[in-house]
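Readers should treat all values here as calculations from the given coordinates under stated rules, not as data from a laboratory. Note that the structure is predicted; figures quoted are calculated from it, not measured. Cβ atoms are built from the backbone, for glycine too; each structure is taken alone.
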Structure P
Amino acid sequence: MSPHLNVKTVRCTGTPYQIGLAHGSAVADQVHKNVATYTAFFDETVSITWEEARTRAVNQFAGRLARSYPDILDEMQGIADGAGGGLTRDDVLALNVRSEIALTNYTDGCTSLSQVASDGNSNKVFLAQNWDWLEELHEGMVSFDISPSEGVERLVFLGEAGIVGKIGMNNAGFGLCMNAIRSGAQGTTDRHLPVHVMSRRLLQYATSFDDALAILNEYGVASCINLMLADKSGKHADMECSPYGHTRIDATVEGGNGPGFVAHTNHLYGTAAGGRPERLVDHPADNSFSRLARMQKLTKEDAVNSVSVSFESLRTRLSDLEGAPYAICRSRPPGAVGMERMVTLCTILMELTTGEGKVSIGRPCEDDIPVIEWKL
């Protein structure tokens, strides 16, 4: 059974530095715990020390971000100053590019879904995801509620202490989910943003699905990531993003209520017709394919059986245990060591037309786990 840990909600407002200072001050212990977790992670995945990872982060990204997105570096400086304990901006930068340093060699898990459901004369727009990752991150997760001085009035996301963006939505009615992709593709230009920095850029500045595509096309990403994007108008699609270009996977009407759904796990399945770059390859685990097929099957079955799309029905799908321990609701495999000890850490459910969200902390198949309520 997952430890039933309460996750802090941190509210930040103001300039980038002020937001970072509030972030670091509120969850200083968690920031330092995440540095320790990723110190071990870098050692296991790419056999480098924290100091080497920090040097790589600075050499590859400090100059680029200073030129393309200096505000985010100011926020990282604020996080470091707030967390204290000798932490530097460069340590925080290393946390924020953990995917670019290590996930080009190793992938985490996650199952995500976007679905538009008919509700009388209107539609409801849902985004849903399980986040599967290291058990240690139970102690490093944070729910952020940010009112920035530029961009949207308010954004919320479930993330990691010390990291500036992840899975969430904003008050304009835009939201996103993220799935890791194991690929060696790495960006080399100023415009390529690290994937967690890109997530933050989208949540702060995209007010629609089309805005999000424009931001993705303007900047690009520094490593592979899958982004499930949607807005309150009902426009939604999956974007397999890479430094070489992006592949769009539109929702299918088969088995859907209304305009349908699209699901994704941790492998690339977009087609050349959708824009998939020829040179892009990935190296997924077998369970990524089985989880995707299972989520598609469950979603179609719900439609056939006239099960309304709701937070409850989405959580039920994300609680599925077929294929355990490598199920949609993942548990630690017996005897697992290293990165294979991944579990489902939490479930994020969002409905964009009302700006409501429910984040359950722990495996959704378990009873009586804490739930964080979002309302924008």
Structure Q
Amino acid sequence: MAATTGRSCLQYLIHLAQDNLDFRLPTPFWVLGELCEEDVHGIMTRSVCAKSAFELWGHGKTHCELKTSLLKYPKENMSPYTQKDSTYRINVYTFNKTLEFKDRIERIDALDYLSFDGTVNLKTPQHTFCLLEDYGTDPNNIPDQPLYVYFGRWIADGQRELIRSYSVKNRHFIGNTSMEACLSFIMANHAGVKKNDLVFDPFVGTGSLLIACSHFGAYVCGTDIDYNTIHGKGRSSRTNQKWRGPDENIRANLRQYGKEMTYVDVMVSDASKRIWRTGLHFDAIITDPPYGIRESTRRTGSHKDVTKPPEDYFGESHVPVSMAYHLSDIFADLLTFAAHHLVMGGRLVYWLPVHSPETVCV
């Protein structure tokens, strides 16, 4: 491999994943400046929202503008990757349009003004260069010519493979509200989870967030008020399966992905109650609280908490009563818990429901 640019700051192009793109945005490509290659590699080793990253050599609204831009790019930045003793290949990627093979070859041949002195190697090249064409985000109105074109050196791919390998569809133990893999990894990244961290989920459910955190080497634990979920009992959430099997539990999920060594434990507990000793601290608290839409929000109480006692009530009982757990109380308790049990600099990451009414045109 030829020498790299070291710590020098250059422009980089990030290709965001199409299925994570908000189509109100004009493009799935994001140009970043003032980063070094080492920083870009660090981003791509964690990102599940980005497909690829490139060192940007040139760009323009047309191929003519691209040529002008590329000819202005400093030769000293190109030369380490165009030497005679190097091997390379050029890929053509299009967004929102599929090019025929002959059109791709024409695009590559049109780059003959670039001085690639190395040998073409399509299987195992030392350097990969990419021409990217952006045809907008409207699949019903694809222009004949690209709206924008980019050219650069491939740096790294993102971690999109994690979405497939950790898919809930193939997971041993799931529930009705199991968090999908992509969102779980995004939350783990927001929490800055790293190796040897201790991560806690107070609404653990079937442990989707614990699985994502364990992938990055964190030790994981959690609690949930649902006894059946914690112990893997009761009705199954799978089609054509009435009851959960004998080994359907969170530990089995981590074992499935080879992460059982990071499993601390889970237990039945009410998030509204203080059960932890002072001095216990977590590096991150990451959770998906229930909102009362797909899963009820509840907490434990006693008959004293009931304004109107039941007709057959004749005195105090030690049996806990299931009571409503309002959303405002859930987040107040969550923030209070984080204030007591997060390390300094630790992060609390959670989902917050927001009502965003859509405009309907008649």
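Here are a few things to note about the model shown:
- For 11.6 (mean count of other Cβ atoms within 10 Å over residues 136-143, calculated) the corresponding structure among P, Q: Q
- Highest-scoring label, criterion being distance in nm of label points 7 Å out along Cα→Cβ at positions 160 and 208, among P, Q: P
- For 0.90 (Cα Rg over 2.2 N^0.38 Å, calculated) the corresponding structure among P, Q: P
- Comparing mean count of other Cβ atoms within 10 Å over residues 184-191 across structures P, Q, the highest figure is found for Q.
- Answer label among P, Q for the case where distance in nm of label points 7 Å out along Cα→Cβ at positions 32 and 216, calculated from the coordinates, equals 1.5: Q
- Label whose coordinates, when relative contact order in percent (Cα under 8 Å, 6 or more apart) is calculated, return 18 (choices P, Q): P
- Structures P, Q were compared on FRET efficiency 1/(1 + (r/R0)^6) of positions 152 and 224 (r between Cβ atoms, R0 = 30 Å, to 0.05), and the highest value belongs to P.
- Structure responsible for 21.8, with mean count of other Cβ atoms within 10 Å over residues 48-55 calculated and labels P, Q on offer: Q
- With helix-only ellipticity at 222 nm (-39500 (n - 2.57) for each DSSP H run of 4 or more, over all residues; to 500) derived as -9500, matching label from P, Q: P
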